[in-house]
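Derivation of every value follows stated rules applied to the coordinates shown; laboratory data play no part. All values reported here derive from a predicted model rather than from experimental measurement. Cβ atoms are built from the backbone, for glycine too; each structure is taken alone.
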Structure 1
Amino acid sequence: MGVGSQIAKDTMARRAVFLDRDGVLNRAVVRDGKPYPPADVAEVEVLPGVVEALRRLKEAGYVLIVVSNQPDVARGATPRETVEAINSYLADRLPIDRFIMCYHDNNDGCTCRKPRPGMLLAGAREFDIDLAASFMVGDRWRDVEAGVAAGCKTVFIDYGYDEQVPKTYDHRVLSMHGAARAILAR
C-alpha cells in the first residue's frame, strides 16, 4: 500500500453499529404485548446468538455502541445504579465499546431521548463515526427513527409487540443474529 493510501485509510471515519439494549442484547420483559427493561441484574438474560453476532461485527471493524432510553430513572421507578449494574453485567459478557443512556422522560425535552438522535450523535463524535456508513439496530419504532434521524442505515428486529412499528427501515429481521447477517452482507 502506498503512503497516500495509508494516509487516506488513517483519516477515514469509522463505522459503528448502534444497538438498543433491552430486546436487542438482552431479553425484554413483555407485559400486555409491550416490552420493558429487566428490573435488576438477576432478571438479565442475554439473548441467544447475541455474543456471536457482536463478535462477528467487531471482527468486521464496527464500533459497538449501546444507546438506550431508560425513562424509569426519571420516573423514580428504577435507580440509576440498577441501570448501570445491568450495563456492567452486559459489558462483562459482550464486546461493547460504549454504553450511552438517556435517563429522561418523554416530557423532559432532551435531545438524547430516542426517537431524537442525540445519543447516536454523541457516540459518533466520541468515536469519529461515519453515520452514513453505520447502522442502528432496535426492536422499537423509536430506535429505528433515531437511526434515520442520525443518517444511519436501520435494522428493525420485529418481535410483534403490541405497539407502533417504524415508518421505514432498511432491514426487518427476527433477531440480533439476523441483524448481524444483514449488516455484514452490505
Structure 2
Amino acid sequence: MSLLSVTILVIIALLFVWGIGLYNALVRLKHGVSKAWSNIDVLLKQRHEELPKLVETCKQYMQHERTVLENVIKARSAVHHANEAHDLVALGQAEAGLRAGLGKLFALAENYPELKANEGFQMLQQRITSLENAIADRRELYNEAVNLNNVRIDQFPDVILARWFNFKAASLLRFSETETADVNMSELFK
C-alpha cells in the first residue's frame, strides 16, 4: 500500500469518526428537547388534576362568581387539548388564559374570608402556585434545549448531517402578549 492510500484511508476513518460524534451530539440535543418537554408535560398534568379540586372548593363559597369559575374550567380544558395535540402556539394562548383566570380567582378569594381560611383552599392555592412556578422554570429549560438544538442543526457543517438524517427544528414555547403584558390590578378586583 502506498503512502497516498494510507493517508486517504486515515482521512476517511477520521471523517467517519467525526461524523459519528456529530450524529450522536445531534441525537443528544434532540432527546434533550424531548426530555425538557416531558418535564413540562408532567407539571401540566399535575396542575390539570389539581384545578378541579380548587374549583370545587371555591364553588362552596363563591356562589356569585360562577363566570370566573367557569372561565378557569374552560381554560383548563383548552390547555389540556392543546397539550394533547402538541400545539405549542395554542398551548401558549391557553396558558395565558388559564393564568389570567387563576389570577382573577385568587384575587376574588380575598372577598371570601371563610374560603381564604379554608385549609383545603390554602393547600390547593399553594400547590397550584408552586406548579405554576415550576412550569415557568421548565419552560425556560425547554426553550434553552430547543435553542441549542436549532442552532446546532443550522450551523455548518452540522447542517449537512442534520439534513441528511432529517433532524428537524423544534418550536419554542411562546406565550401570548397578554401573558407578558402588565397586570391590570383594577381588572382583577372587578
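Taking mean count of other Cβ atoms within 10 Å over residues 91-98 from the coordinates of each of 1, 2, which one would give 15.0? Source structure for this number: 1. From which structure (1, 2) was helix-only ellipticity at 222 nm (-39500 (n - 2.57) for each DSSP H run of 4 or more, over all residues; to 500) calculated, if the value obtained is -10000? Label of the source structure: 1. A value of 18.7, 64 for Rg and Dmax of the Cα atoms in Å, for residues 75-162 alone, calculated from one of 1, 2, originates in structure 2.
Using relative contact order in percent (Cα under 8 Å, 6 or more apart) as the calculated read-out, with 24 as its value, let me know the right label among 1, 2. Source structure: 1. Structures 1, 2 were compared on distance in nm of label points 7 Å out along Cα→Cβ at positions 67 and 83, and the highest value belongs to 2. Structures compared: 1, 2; top value of distance in nm of label points 7 Å out along Cα→Cβ at positions 107 and 131, i.e. the largest, recorded for 1. Looking across 1, 2, the calculation of FRET efficiency 1/(1 + (r/R0)^6) of positions 59 and 147 (r between Cβ atoms, R0 = 35 Å, to 0.05) that yields 0.95 traces back to 1. When distance in nm of label points 7 Å out along Cα→Cβ at positions 27 and 51 is calculated for each of structures 1, 2, structure 2 gives the greatest result.
A value of 0.97 was derived for Rg/Rh (Cα atoms, Kirkwood Rh); which structure in 1, 2 was it taken from? Only structure 1 yields this read-out.
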